[in-house]
Structure I
C-alpha cells in the first residue's frame with residue numbers, strides 16, 4: 001500500500017532530465033493523455049477509457065499543485081468519459097465506416113454556439129470566485145489558496161464545453177481545445193510542471209490536426225450523402 005501511495009505523490013521522482021525531476025504521476029498521466037488525444041483525433045472510440053485512466057492520474061497531480069479548478073475538471077472528465085463512450089457506441093447516424101454505422105461529425109448551429117459562449121462566460125466567473133475562496137470554505141480539504149483561480153476556471157469551463165461537443169462529434173470542440181491548450185502551456189509552465197506544459201504543446205499540435213481531420217471527414221460525409 002505504501003508503494004501505491006508513493007506512486008501518486010508528486011515528490012516521488014521517476015527520473016531526472018536536465019535538472020527537472022519527473023514524478024511517476026506526471027509522466028504516466030501525460031503519456032495516457034497524449035494517447036487519448038491521438039485516439040480522438042483519429043475518431044477512435046478507445047479515446048474514452050484511455051482518457052479516464054489519464055483523468056485519475058491528473059486528479060492527484062492537480063490537487064497537489066493547487067490547481068483546484070483543474071481538479072474538479074478531472075472529476076467531470078471522468079463522468080463525461082463514460083457518457084462519451086456510450087454516445088459513440090450507441091448514438092449511431094447514417095454514415096458507415098468499414099461497414100459499421102457511426103455517429104456523423106457535424107457543425108454546431110450558431111444559436112447553440114452562442115449559448116455555449118454565454119455558459120463559458122458565466123461559468124468562468126462563478127467557478128473562479130468559488131475556487132478563489134475554496135480554502136476559506138473548506139480549509140480542512142484545501143488548506144492553501146488556489147493558484148490563478150479565474151484563468152484556471154476559464155480553461156476548465158471551456159474544457160467542459162469542449163468535451164460535450166466532442167462527445168456529440170461537433171467540429172467546434174477543436175476550436176475550444178486549441179484555445180485551452182494555448183493557455184495551458186503558459187499556466188502549467190508558471191506552476192513549474194514543465195512536462196505537463198510540454199504536453200499541452202503536443203495537445204495543441206494534435207488539436208490542430210484533429211480539426212483538419214474532422215473537417216476532412218465532414219466533407220467526405222457531405223460528398224457521399
Structure II
C-alpha cells in the first residue's frame with residue numbers, strides 16, 4: 001500500500017498543465033488506455049456522465065481556426081455560467097499563476113498585446129496535436145459536471161503515467177455553440193471543458209514554471 005501511495009504521489013507532483021507541445025501524435029491505443037483508466041472514477045449512482053470527442057491532426061487545426069475566429073467575432077456563450085468573481089485567496093492564486101506564466105514567456109505585466117497573444121494560445125491548444133472535448137449529460141446538471149471533474153483529473157494523471165502531457169482548459173467552453181456546430185454535439189450534452197494533450201516540449205518557456213499548492217491548514221477544518 002505504501003508503494004501504491006508513493007506512485008500516486010509521484011504522479012500528482014510530476015503532473016503540470018503543459019503549455020507547449022511537440023507535434024508528434026499520441027498513438028490511439030495510448031489515448032484509449034488513458035480514457036479507460038479515467039473512466040474508473042466514481043460517479044453518483046454510477047451514472048458515468050462523461051463523454052469525450054477526441055481530435056487528431058488535421059481536425060485539431062481546423063477546430064483551432066474556428067475557435068480563433070470566434071474569439072475575434074463572437075460573444076462568449078458557455079453552457080455553464082462562469083464564476084461570478086474571484087476574491088481573496090482565489091484571486092491571489094489566479095493572479096500568481098498568470099504572473100508566473102507571463103514571466104516564464106517574457107511578457108511584461110503591462111504588455112496588453114503580449115498578454116492577449118498568450119491568451120489566444122488557449123485556442124491553439126498550445127500546439128497540442130490532440131484535444132478532448134469533455135461533455136456531460138445536461139439532465140444531470142451540476143452533479144454530472146462534478147462527477148466529470150473527477151474524470152478530467154484522472155485523465156491527466158493517467159496521461160502522466162504514460163508519458164503524455166496535458167492541460168484542462170475551461171476557456172474553450174466559452175464558445176460552446178462553435179464546438180457544438182463543428183463537432184455535431186447534441187443539445188442534451190453540456191460542454192464543460194477541453195483537455196489538450198500530447199508530448200511536452202521540454203524547451204518551451206511556458207513549461208518552465210510550476211504552481212504551488214495550498215497548505216493543509218487552508219484545506220482542513222478539523223472537528224475532533
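A value of 2.6 was computed for distance in nm of label points 7 Å out along Cα→Cβ at positions 11 and 51; which of I, II is the source structure?
II
One of I, II was used to compute semi-axes √(5λ) of the Cα gyration tensor in Å, for residues 43-138 alone, and the result was 32, 20, 8. Which label is that? If you can, show how the numbers build up before the last one.
Working: I: 32, 20, 8; II: 27, 21, 14.
The read-out was computed on structure I.
Can you spot which of I, II the value 38 was calculated from, given it is relative contact order in percent (Cα under 8 Å, 6 or more apart)? Mind dumping the intermediate values first?
On the way: I: 19; II: 38.
So the calculation was done on II.
Which structure, out of I, II, was distance in nm of label points 7 Å out along Cα→Cβ at positions 19 and 67 calculated from, if the result is 2.2?
Values: I: 2.2; II: 1.5.
It was calculated from structure I.
Kindly point out which one of I, II the value -24000 was derived from, the read-out being helix-only ellipticity at 222 nm (-39500 (n - 2.57) for each DSSP H run of 4 or more, over all residues; to 500).
Values: I: -24000; II: -13500.
Of the structures listed, the value fits I.
All of the numbers you see were taken from the coordinates with simple rules; none came from a lab. Because the structure is a prediction, the values reported are computed rather than measured. Cβ atoms are built from the backbone, for glycine too; each structure is taken alone.
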